[in-house]
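Each value in this text was obtained by applying a stated rule to the coordinates, not by laboratory testing. Please read these numbers as outputs of a predicted model, since none were measured by experiment. Cβ atoms are built from the backbone, for glycine too; each structure is taken alone.
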Structure 1
């Protein structure tokens with residue numbers, strides 16, 4: 001049974017969100033931006049028109065999100081009055097409170113994602129670590145976990161590249177994730193993930209430790225300007241492997257892009273290698289590979305910004321990209337994030353894509369350091 005204090009808190013958090021989001025001003029902005037779409041030649045410039053429509057859609061999403069909370073809290077207040085008059089069951093009131101708080105917390109969390117790149121989609125790459133079949137199986141389990149997470153949140157996913165393991169699992173995969181704020185949420189997954197379990201691939205039934213690395217970069221769209229030098233690119237084609245019929249194996253639809261990159265800040269040189277076998281259409285795979293290249297170059301600029309910020313905020317806890325971030329201990333029924341110390345015993349739920357609590361804990365602790 002909820003208390004009057006809990007009801008009061010829900011109302012206060014609703015009112016606070018209205019101030020933080022500046023909802024009234026956003027409504028005015030929407031009207032002004034919609035007026036720009038009424039000019040006669042608006043659709044004669046498709047790229048600019050799409051950017052304008054997206055701007056309106058993004059503003060409207062905040063207003064609609066707040067409206068849902070306003071409605072839920074109003075219903076909760078009415079439900080409280082009905083309960084006092086014995087017109088509503090206690091369980092119904094508790095359910096209304098839970099629903100209202102879930103909406104409030106979701107919008108509060110989204111409000112933490114204020115960086116330019118947070119609203120973008122994601123290029124998520126998983127690499128198995130040393131350890132052969134066991135690590136490759138772990139990498140595939142992580143791939144399934146993220147695909148299930150995306151499915152539950154309505155994100156569109158596509159497998160850009162997949163390299164299968166020798167006996168089971170995968171050696172690596174690249175997943176494109178498209179949807180609002182996909183990067184803002186999934187950036188918390190960047191790093192090394194550690195599995196501890198009694199391995200089905202170990203004849204002695206010993207407990208084994210495996211690692212897989214997850215790399216998360218923003219999926220850059222055409223609205224983001226990223227400089228790519230054509231003279232630094234070279235292309236190869238190859239036959240794609242795996243399922244897909246005879247065409248996959250006989251036609252050189254797979255593409256391999258090499259880009260000779262020089263870090264503008266350090267002068268260090270490296271070759272960026274991207275493979276794409278997403279479709280049977282070689283030109284389409286080239287387009288996808290270029291998109292990945294732009295995402296990588298954009299992420300490198302972001303990494304530089306983070307390094308500069310870390311120097312300024314040397315006294316704060318530093319987030320090390322690529323460090324071990326989370327342990328999944330199957331036998332002890334425990335998944336623990338080493339950055340936030342958040343843990344859960346619901347191992348099956350986590351592996352089925354229920355990682356929202358880990359993401360929330362990360363954003364609660366580190367979003368202020370990113371501002």
Structure 2
């Protein structure tokens with residue numbers, strides 16, 4: 001073992017010790033691990049064999065959003081207490097491979113991982129303003145063995161990105177499979193884009209044939225950005241979005257679809273879910289595969305800073321919200337949640353002491369033992 005690796009392990013162990021009082025389960029990624037400067041943009045799902053798959057971007061040289069960025073994954077078979085060796089899912093030389101958005105097809109057992117690509121030598125502002133082959137492109141990878149191996153990336157840009165769009169991003173967080181009618185079994189991926197006038201929108205991607213074909217859903221939700229989706233009791237879909245209309249309160253926005261994401265109703269403001277312009281995650285707290293009217297949402301609960309990572313809970317299909325628990329009081333940013341057994345949910349999240357992006361941690365939370 002080299003001196004450098006020993007040093008990185010020491011840093012990780014010191015992180016674990018420093019946050020033990022917060023009841024952290026584990027730290028699958030921390031800065032410097034395996035030679036990467038930073039790890040960002042977490043996403044997590046449960047595989048058909050019940051293993052947890054934690055994805056993120058491994059940023060080689062810096063914490064910048066563009067550059068030499070690889071897509072990586074770690075797997076856990078003990079509900080996040082420990083993690084297997086890190087796998088590099090996609091490394092395209094010096095280019096950017098990121099925005100992981102996974103979803104499990106519970107019918108076929110196949111896992112789909114949506115990602116975005118751009119040239120690493122073009123800064124994010126240049127990529128966001130560009131069109132054509134050097135702009136942001138969308139791909140999907142698949143696994144038929146619970147995340148052990150992955151297919152080569154398949155490009156879907158021509159089908160899922162309109163010519164007048166410039167910036168494009170999937171998630172970043174998990175996708176869903178509808179459990180109730182209408183469109184029961186539909187796979188849905190949250191996404192967002194920017195047009196040539198610089199206006200931002202959220203949209204969804206969906207498949208009704210177990211991933212053989214992917215289509216664009218409603219793409220006209222204004223001022224949306226990074227987004228997440230959840231099914232509601234009764235079969236409707238909610239898309240919860242980072243809010244770029246800062247003339248309104250510093251809070252999340254959302255829109256409801258009654259037809260599986262084909263169309264969405266009017267954008268609304270979730271004023272109880274305050275945000276400092278950051279990503280968030282939403283999940284239906286279902287039991288035995290049945291959709292409930294209890295919804296969970298995670299984000300930095302602050303109007304101005306990426307701090308105070310909180311899980312909020314709604315017991316009425318998202319009509320109103322209250323605080324469930326504080327995950328990390330200090331610096332924290334992106335997160336994603338996964339449903340576990342026996343009334344628990346797991347959360348994978350960016351956090352740190354001196355800076356926000358020191359590590360990506362995993363924590364297991366009991367929501368309601370009786371549900």
One of 1, 2 was used to compute distance in nm of label points 7 Å out along Cα→Cβ at positions 160 and 176, and the result was 1.8. Which label is that? 2
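Which structure, out of 1, 2, was distance in nm of label points 7 Å out along Cα→Cβ at positions 280 and 296 derived from, given a value of 2.8?
Details: 1: 2.8; 2: 1.6.
Here the read-out was taken from 1.
Taking mean projected area of the Cα convex hull in nm² from the coordinates of each of 1, 2, which one would give 16.8? Let's see the in-between values first.
Values: 1: 24.9; 2: 16.8.
Only one of 1, 2 returns 16.8 for mean projected area of the Cα convex hull in nm², namely 2.
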Looking at mean count of other Cβ atoms within 10 Å over residues 56-63, point out which structure of 1, 2 has the largest value. 2
Given a computed value of 46, 45, 33 for Cα extents along the principal axes in Å, for residues 72-255 alone, which structure among 1, 2 does it belong to? 2
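With helix-only ellipticity at 222 nm (-39500 (n - 2.57) for each DSSP H run of 4 or more, over all residues; to 500) derived from the coordinates and found to be -2000, which of 1, 2 does the value describe? Mind dumping the intermediate values first?
Working: 1: -16000; 2: -2000.
Going label by label, the one that fits is 2.
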